[in-house]
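Following this line, the structures themselves.
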Structure P
Amino acid sequence: MQESATNSTACETGVCAIPTGPGKTIVSFWDIIVLGGIFAAMVYGIGSYGLYEPHEGHFAGVGREMVLNNDWVTPRLNGAPYLNKPPVFYWAIALSYTLFGISEWAARFPQALIGWLGVVLAWKWARELWGAQAGRAAACILGVSAGWYLFSHQLLIDELLSVLYLASLYYLWKALKDPDCARGWAAFYVTIGISVLSKGLIGLGLPFAVLGAYSWLRKNGALRKCRPLLGLLIIALIVAPWLVMIEVRNPGFLKYAMINEHWNRIFDKRWPPDYSASKTNPTTFVLIACVWIAPWALFLPQIVSFSVKKASHWSGDDRHVTDAVAILALGALLPTLLFVPIPARLIYYSLPTLPAFAVLAGGWWAAMSGQPYRRGRKLAAVTAFLSGVAIAVVGQRVAPMLNTLSDLKVAPETLEFMPGFALYIGIGLALCGVLLWFEKTIAALMALCLMIGIGEASNTAGFAAFDRVRSSKRMIATLGPIMGPDAVWVSEGSLEIGAAGGTAFYLGVNAKGPRFVYVMNSDSPYRRPPSFPGKPPIYLTDDAQLDAMWKVNGPVVYVTDLMRTNGRKDDPITLPPQPFTEIFVPGCGHRRVFLNSAAAKLMNKK
């Protein structure tokens, strides 16, 4: 594959050629090995563990009901409209189900593919700026980063948002090379339109925050040259059709989305509120952003120094390269910085920082063997070696210290994978440090990424061990065949309906149509269900209805909230009416399971 060596566009000829960087570049055997290996790592093990609830139960459940109901306009979960998120991620999961059948692997495959496409884009941008070695370094750095690995194996929209954000910055850079050429701006706005249709107005806010900051720093009027009318038209063409259709089918959706999902979320007044475990204070939020870019955060001073120098006009680089570095640096900084003062800062909101950071890190790694970076390389070598030794040693002792945590008490097998994971990371960092000291920068990167990749692959089994805490899979595998397809399932309730949605997913995974789980309509602030526009969801039930269901001749299963632990200071458990039988089901985590008389008889027969 060849990339254009053109350093300027030529709109005058009627053909708008967007430049792709200096020199000709060819995809080599090593590029294929690197990108192919990262793709294999992204998809490895994604079908080997149950859907984590509430978040994965939510996304996988909505995609399944889209397919079964043949309704790709209104997202539905647990048999009723679920209007919290725009549809792009749901569409990707539903399309995967259509192609591969309904399973955990098919649910997570779009997420793994999205993560890999982010790696490909980081590879492409870095090689356009600094050559093939930088491209491969950026791909490896992003591919094995802690946050990218974790969220390519978990269903959340933020990795999709992060890839689209990087794409918008890439096309912003292309457009700024020749602001009079409409093609670059069109590509910029297409990525923004898809971002808005993926996660709302944050998909618009982040790229324009970068554009505004870049324009202010450069004093070049870039913000005035961005063709806002063209952008408005493109974004409207992408977003408006779905918005019109869902508002017609669900009157009040637009008001709900703008007020509850945007305005109220900014001030942490959204209903239902997010789990406290996902929220964090400003200091911890920044520290977690460093965790997402681990282990490369160890080299943060050197990468920052490299980026500041390369973004400066006196660096000696081409102006388009300095502009790209400035955009990337702002793109890495702003997603974390903008959420620091916002009360509703969830731990994964800083993930869009990672791809832009990886491109800059790839450039630094490729340049590290040069004389100007000798001191920084020596410091990086010492830091990597000492950190590796510390991680390898501490990792062997940390598991016993964690066995008192409530989640790990009910999934102790998870601890078995921690020492090995730490050992792989530690050995990789120590080898990296030694090789960097002797100026073997390519070998150092290969050794570190290979050991991290092996550790992450082995840790996938840890995901499978932990699913007993966060997934309904084992519970339904045990009780589903005994209770039969006509059993009624009732959930105590939770802040997010995704917990019941995960149970419904496994109850109906082999059924011809969706199954749903009744959810208690509790007044407790810890149990109150979402309040969407339109009719109340069909799954809501109350004490009187539960009492009536409990006394029928058919089996009824009542399951408490998976997020409840003995240490939670919330309301007492709402137990089902007497008589009931409480049973222990292996792999239920913190859930407690109660059976009515008919269900207990079936259990006794088994």
Structure Q
Amino acid sequence: MNNFKKLARLFNQLEEVSSSLKMIDILASFLKEISPEEARITAYLIKGKIAADYKSIEMGLAEKLVIRALAKATNKTPEEIQKHFHKIGDLGNVAFELIRKESSNLKIVGVFEVLNNIAKASGKGSQEEKLNLLANLLESSSSLEAKYITRIVLGTLRLGVAEMTFLYGISKALVGSKEAKKILEHAYNVFSDLGEVAYQALKYGIKHLEKAEPIVGVPIRMMLAQRIAEISEIKEHIPNKVFVEYKYDGERIQAHIKNDEIILYSRRHENITHQFPDVILNLKNTFKGKNAILEGEAVAIDKKTGELEKFQVLMTRRRKYEIEKYTKETPVKYFIFDILYLNNKSLLNENLLVRKEKLEENIKENEGIALAKYIISENQNEIEDFFEEALAQGAEGIMIKDSLSVYQAGIRGWNWIKFKKDYKKELVDTFDLVVVGALYGTGKRAGTYGSLLLASFDPKTNKYYTFTKVGAGFTDKDLEELPKILNKYKIKEKHRLVSTGMEADVWFEPVKVLEVEGAEITISPVHTVASDIIKKGGLALRFPRFLRWRDDKSAEEATTVKEIYEIYKKSK
């Protein structure tokens, strides 16, 4: 069993590098020297978590409780800890300074067990239990270990290691190169659990993961679509007949059905079952098989007219309390468009024609459940007419899908294409961008942020490249809430994974994602999207306008540099 200090040293190394290649080398060296169970733990902790996202185990503790635990561990008062915190600005560094021990006997597995016990403590007296567990752990740790334990429990350990970077590290550790990355990516896309992939790869070998199959109750990473500017482009990418479906303006939901139990997962694998009791009831009344994994879109429906409502209306259902009240006030319909698993058999490698057939055999439509409306066609005029019909019915566009394609979990490929277009705009689509900085507001916006600096993600380099700054589109209420939403991610200087030629008054961890629209993409001397290709500058979005926050997306799921460059090329 390895000491936890070895893992703390890994965190320290990763914190000091920005190159994804260096990160992969550091991870590979570390993974060669640890056990499969320690690899599982490392995969979780490196992302600042103690389990896969879908298990919904939150570690983040309140600052006040962590301050009390640090005070107890160091024989100081909470006021003294607070004073240090105010001066340094990071409780992890406060722990590092005040716990002056070079070594400890803590093991990786042992620390992980304590962290789990802290997370699971609930009910009467749980706060004191959490406090004592954390204080004892900090008291037993070295200064470096205490620094990272503190950040883990606060939810502020953000090392910038993307999932794919970690998978490449496993590949290099086991086969000496990125050669095994496709098998590892496939397993991760099916299991949605970095820890499980790491454990199985080290325990059984990478070849074993080729057999990775869906498990009911474990969310599959959702297949993603490319975009086009004109319907005439379809044939360039899909030579076969296509399914053309309504693209509904709702929340994408994966439904896992096993006997009488149904679990609903959001795009980010958050368990949202409790928010849609009506969908659960209607699914129970409509599904005919033993078990299944379905995918569809939940859309708010106007009570009086039965018409489709906008996404913003559906979001009133995103709450912890008064669910029944809002179920009545905002009814939803679940439009199912795919089936990935049925009666103990994976359908991922079946083509879409077969999957649609299975769907229609096993789902009987009712008041709250419908199959996504579609046509099968290869005629451009017919597709354009269907697009117009979709818009008239309240959809936001259409999805075009290769009828012979398999389900590529977690992949954004040309087997699926989305087409949404407002003919008054030059640009094809909106952009989901990461907030990396802000400029203070003046006049009416004094006391909040006047504009936000936004970036695109590049999975190849594991970095964020700025694309625009947005100040338009915010309501007074939006502006008032900006500090509440963003200040927890505030950092002292530009994040090491952010590339920009712009200065900001405030810098943030690249965590929060929002959606913007704009007029056109131009070349800028200060923004850095695709600057390695453009040479004379980077790409920038002109006249951006805020549309909404995308809490259903992680920073790594933001619009990529490659996507933006492709849109720019087509616009020219």
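No lab work stands behind these numbers, since they all come straight from the coordinates. Quick caveat, the model's predicted, so the values are computed rather than measured. Cβ atoms are built from the backbone, for glycine too; each structure is taken alone.
Using distance in nm of label points 7 Å out along Cα→Cβ at positions 136 and 272 for the comparison, can you identify which of P, Q gives the largest number? Checked P, Q; max of distance in nm of label points 7 Å out along Cα→Cβ at positions 136 and 272 sits with P. When relative contact order in percent (Cα under 8 Å, 6 or more apart) is calculated for each of the structures P, Q, the largest result comes from P. Structures compared: P, Q; top value of FRET efficiency 1/(1 + (r/R0)^6) of positions 264 and 368 (r between Cβ atoms, R0 = 35 Å, to 0.05), i.e. the largest, recorded for Q. Work out which structure the value 131 belongs to, where volume of the Cα convex hull per residue in Å³, for residues 296-351 alone was derived from one of P, Q. It traces back to Q. Tell me which structure, out of P, Q, gives -19000 once helix-only ellipticity at 222 nm (-39500 (n - 2.57) for each DSSP H run of 4 or more, over all residues; to 500) is calculated. Source structure: P.
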